[in-house]
Each structure stands twice: as structure tokens, then as C-alpha cells.
Structure 1
Amino acid sequence: MDKVLIVTGAGRGIGAAIARRAAREGYRVALNYRHDGASAAALLDEIRAAGGVAIAVQADVGDPGEVARMFARAEHELGPVTALVNNAGITGRLAGFMDSDPDTIAAVFRTNVHGAMHCSRAAVHAFRRTGAAGVIVNLSSTAALTGSPHEYVHYAASKAAVETFTLGLARELAPEGIRVCAVAPGSTLTGIHAQAGEPERPARIAPKIPLGRLATPEEIAEPVLWLLSPQASYVTGATLRCAGGL
């Protein structure tokens, strides 16, 4: 059976690095995006030019109907889905909790938590249809442990929920040979800092990291690909922290 992977939020940053690395490893990759079709199209061209097999699929992971359509298209064009990376995530703007907008908090949970759950349900249905011992890798954050006070407590709470979901689902599905893991990056050099309203944040926080710098997206992609691989066949329910010593 071909290796077929869906990466949510794959147009930029960590998601793009994961998709690029997976294509080099022989995965057929569905690049999910919500808004930035131009970035997804550029990545699609890059992967195909390098000899990889990929498609770009627009879908809002917070909408179960759109998730179902995404999986149907991936299976139709690439083959049965064997792996999922739940990477799509948003933070909202940096602010103390009491200054955070309730609509923003709801949107963060809709994408980060509900989106991971909707996609995981679709993936498990796909695995069961073919009997595949599939793998799900969720992207968490070290914010789940720190709480991110004065920055984005709601985002930290959403990632803590992702880690608990990872553990519970892994234990439920282990008898079927389906593995569920997570990777929790520390601060990474992506556009998420500018989107949160503080593009200079990397320079501010780098000195607090024991390794003295932020991660690159490629450094986060590597442990994700390892968890997807047979080399991690006895790892499930685990969250791997990739945070430069934090």
C-alpha cells in the first residue's frame, strides 16, 4: 500500500516543512490549506518539480463537512490515507487573558482542538476501511506546559487539550495497531509571531532558550517524520518535546 499523508495547515512554516520532507520520503501528500492558496500552490509546484506526488486541498479543519470532503479527495487522487499530521493551528493576538477577545478564543479552540478531532475521526475511519495500521501525529506546543501568561493563555490551553486528546486516543486505538503521538515545538522561526502581532518576538525570547536560538521548521519536521515511520513502531501516546532545552 502506498504511503498517503494528509498534512493540515501545510502551506507555510512547520506544515510546509513536514510536507516537503514527507514527499522526499516517498509519501503521497495532500497539502491542506484554509486561506493561503498561493503558498500551497508554490509548495505543490516545488514538490512536483522534485519528483514528489502531491495535491493541494482547501478545507477548514474546523468544519466536519469540509474535512470529509478533503479526505474523500485525497483518497480519490492519492489512494487510501495511511497517515495524518494535525498541524493547522492559530494563536490569536498576544494579550493578557482578560484582554483576549472571546471570539478569538473560540476560533483558536475551533481550529486547534476541534480541527484535530474532526481530522482524526476521519483518519480513523479511513484506516479502518482498509485495515491500515495508520499513524496520527498532532502538533502541540511547549505552551501547554508553561501556560503562556500575558501572551496567549487560551492558545496554551488549546495545546494542553491536544496533548490529553493524543494520550486518550492513543490508548483507545492501540489494540487496532493505530498509533497517535504528538510533537511539542518550542518557539520556531515561522510567520506565527508576526500574525500574533509581535514580529520581533523571536529576538526577544531567543536568549531564554538554553540552545540560544529558535528552531527552524525543518528541525520540527524531523521528529514528526520519525514518529510517522516504522522506526517509531512502539511509540504511541507520547508527546515529544522539541524545544531547545526548555
Structure 2
Amino acid sequence: MNSPLRIAMWSGPRNISTAMMRAWENRGDCAVTDEPLYAAFLSDTKLDHPGREAIISAGEANHKKVISDLLGNVPGNQGIWYQKHMTHHLLPNYARDWIPKLSNILLIRNPSEVIASYVKSRATVTPEDIGIPQQRKLYDEIIAATGTAAPVIDAGDFLQAPEKYLRALCEYLNIEFTDRMLRWPSGRRESDGVWAPYWYAAVEASTGFEAPRTSAASLSGEAALVAEACRSDYDFLYAKRWRI
């Protein structure tokens, strides 16, 4: 393992990204950071998200400072640093040259399922809100910068076999797997963002990864159109996903 190991897990909202963060934090040898670019994203876009002012106040609103910190000292001097990123927070004017310095992984989810969950907390949604177009672009950018594709993991696949996928990820990252990644105590964490009250109820109640959905999400109107607009980018990434 290169020390320190900086893992960037690039997801969109309403995925299993926070549960994944729980798994890595529970290892005991891994620092975690929850959506470090969120405050900068809200400050720069002026978008109205739940808890907007508290998020900006609690975070760092200068994206250049955030990026510098992500390449700096690891919290707690841990050997592993798991950074939970939202791809829609990576605005077009933000630098990209720091990304190849991290071990990047893309976490995707069926857009219909993402949107069905997303609209429970926010009244409107666009393709850019759920990050799938940005994930497709980031996938291409990483290949262009490094010559190698970042692993793509689909949440639906992962939830059918969490241990297999986590073992494969650890092998890919050249670190030891621990079964501590499969179970964790319920409740909030100091590492959770201040937006947790709006989004994290399910993961706060969890003690491990839940079984995947057995019924398809049902959408209508604008939500269905947004899901369809994301379909080609999702299908492209889905075709590139790890199959374990």
C-alpha cells in the first residue's frame, strides 16, 4: 500500500455512499471525510439545498482550499483516507489535476431508484442534481489523465454480495480486508456532515448493508423524464462495471 492511501469514492446522492463510508470508517485504520466539496458547491452555485446556510458555515467554501487539504495531512494520521465525494459537487471550473493523485472509484445506481429517493427530500430534480452525467465525464477524464479506467461499482450488484465486492476492492487497493467493514453500530457519527438530519435517517438506523430492492421504482411526470435523460450515461457506466 502506498502510504497514505487516499480513496476517492465518486457517487451521486441517494446511493449507498454513506453506508459505504460507515464500512470504511469501521475498519479502525481509516479516516473518512463526508462530501468535502459540498459547502463550496453550494456557495458557488447559490442553489437552495436543505440546510444550505449551516452547510456553508460548517464547511470550507473555497474549493481550492478543500482540494489542497484533500492532498494534505490525513486526519488522525491514519494510513487510509476514505473521501466520500459527490460528482455533482465537482463544478466545471474546479481543477481536475488533483484527482489522478487519488485512488478513484465510481459508485453508480439506477437513476430511477436514485430519483425516487431524492424527491422525498427535495421537490425538484435535474440530471445534474444526481450526478450521473458528471460520473460519465469523470470516467473519461480519469482515463485521459491516467491511461487506466477507474473501477465502477453498481449499488444493486454490490448489495447482493457486499463481502465479495469489499474483498475485491481491498485487493485492488492492496490493503487487507476486515469483516469489520460488514457491520457497524447504529447511530450518528461525528464524521457525518451537518446535512445528516435531512438525508441520513436510514443509514443512522442501519448496522450493515441492506438487501437490494426487489421492486422497481415507479416514476411519473418530470421525475420520469429526468431518469430517462440519465439513462444513456448510466447504461454506459453499467456496461463498464465490475462483475464479481
Structure 3
Amino acid sequence: MKLVINEKLIKRNKLIGQITTFASLAILALGLVLAFKKDTTRILLSYVALVVGFIVSQVGITYTNRFGRSPRFDELLAKSFEKLGSEYTLYVYSSPVPILLLGPCGIWIPIPILSAGKVTYEKGKWKQQGGSFLMKAFAQEGIGKPEVEELNAIKEIHKLLSSKNVPESQFPGIQTILVLLNEKTEIGDVSNAPSEIVHLRKLKLHIRQYDRNCTSPLSEEQLNQLNQFLLKE
């Protein structure tokens, strides 16, 4: 497998995560100090500071989870894919979407999921049962709405291909897949889910099985062309 990674962007966003995290702590501390003042104006300012501090902390957590943690999401995925053949290329923050795997049968878009507990798909929605409330609230480890992220990723790829004058009839197949990074997370009833969901340890096998049964593989010329298109200029 070939790896194309934007180290500069990762380093920059890691720094953003560090700065926003420390800034949020400072703002929250200021809010607490002001809250003990008897002055009405300062008390109101303390509420504002606490709200702003919470918002900034969420930004910091998001950037830290994606770019500051070790190993990062992309590093875990790269390790899972490392024994794939040379016909595969993993793009990490160097294509229209954060993480993209181009293979012999098209494009794979893995969506990392940190959720704990039990994940199900019911009544048209992804749901998470169990897990820590505090972790969901402050570490953003809820299931959220991955279908929105999937749809936006597909739109970005289609937008790129259209800008390169690729006819819609020649668009490669795009498969999205949710990847559970927490091995203790249980997969419940997902029989009606719009996307596959697997644990990280099973991801490579799942992709290999799918591509092995592919009836319309991409030609070498198509793969080369897609690699040229996907690489950010």
C-alpha cells in the first residue's frame, strides 16, 4: 500500500488543538473567578466566559482527538491497511476528504467512530447505548450522525471529478464504512443500516473480500488518473 499524507496540515492542526485547549482552560478559570464577585456585571461576564470556554474546549477536544492523540485515527487505519497490495493508496488529509483509500475497485471512505457501549441502527438513525455520559459530552465520543459526514465526503469527491470533466457515468464506485476504534464496543442490530460498520481489526479483511468479488475493477489507466485527481494541488 502507498501512503500519501499531509504532515504539514497535521502538525498545524495539532498546534491548534493545543492552543485552543489551553485557551479554554484560561477562559473557564476566568469565568470561575468572576463568578465569585458580587458585582452583577462581573457575574454576567462569568457566565459568558463559561459558555465561551466550553465552546472553545470542544474545538480543542475535536482537534486533539484527530491530530494530537497517539496513535491518531489515520495511524490506526494505516497500520490496518499496511499489508494491502501496491494497487492501494491511502490518502491522509491530502485529498478532498480527510481519509480515503483508493483501491482496484474504487474508493473507500472509512469513518472513524470512537463510541463505546452498543451501537445500533433503529428507525433511520444510528444510536448508542451505554458508554460514559461525561465522555460523550466532553470528549465527543457519541455516535453522532456519520451519514452526514459520509454524504458530504461523497459530494466532495463527485465535485472534484466533475471539475476534472469526468463524465458522471465514469465515476468510480464509492464505498463508505464506519470503523469502530474501540474494540469493546458492541455492534447490535444494524441490518437496516445504510453503511457497513466493522471493528478496526476486521476492516482490512472486509475490504479485501469486497474487492475480491468486484465485477468491474478499475483499469491501471483509471487508477493512475484517479491518483492524479485525488492528490491535492
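Thinking only about mean projected area of the Cα convex hull in nm², for residues 46-85 alone, which of 1, 2, 3 has the largest value? Working shown, then result.
Working: 1: 3.3; 2: 3.7; 3: 3.0.
Top value of mean projected area of the Cα convex hull in nm², for residues 46-85 alone goes to structure 2.
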*For distance in nm of label points 7 Å out along Cα→Cβ at positions 22 and 174, the calculated result is 3.2, so let me know which of 1, 2, 3 that is.*
2
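Just so you know, all these numbers are worked out from the coordinates, no wet-lab data involved. These numbers come from a predicted model, not from an experiment. Cβ atoms are built from the backbone, for glycine too; each structure is taken alone.
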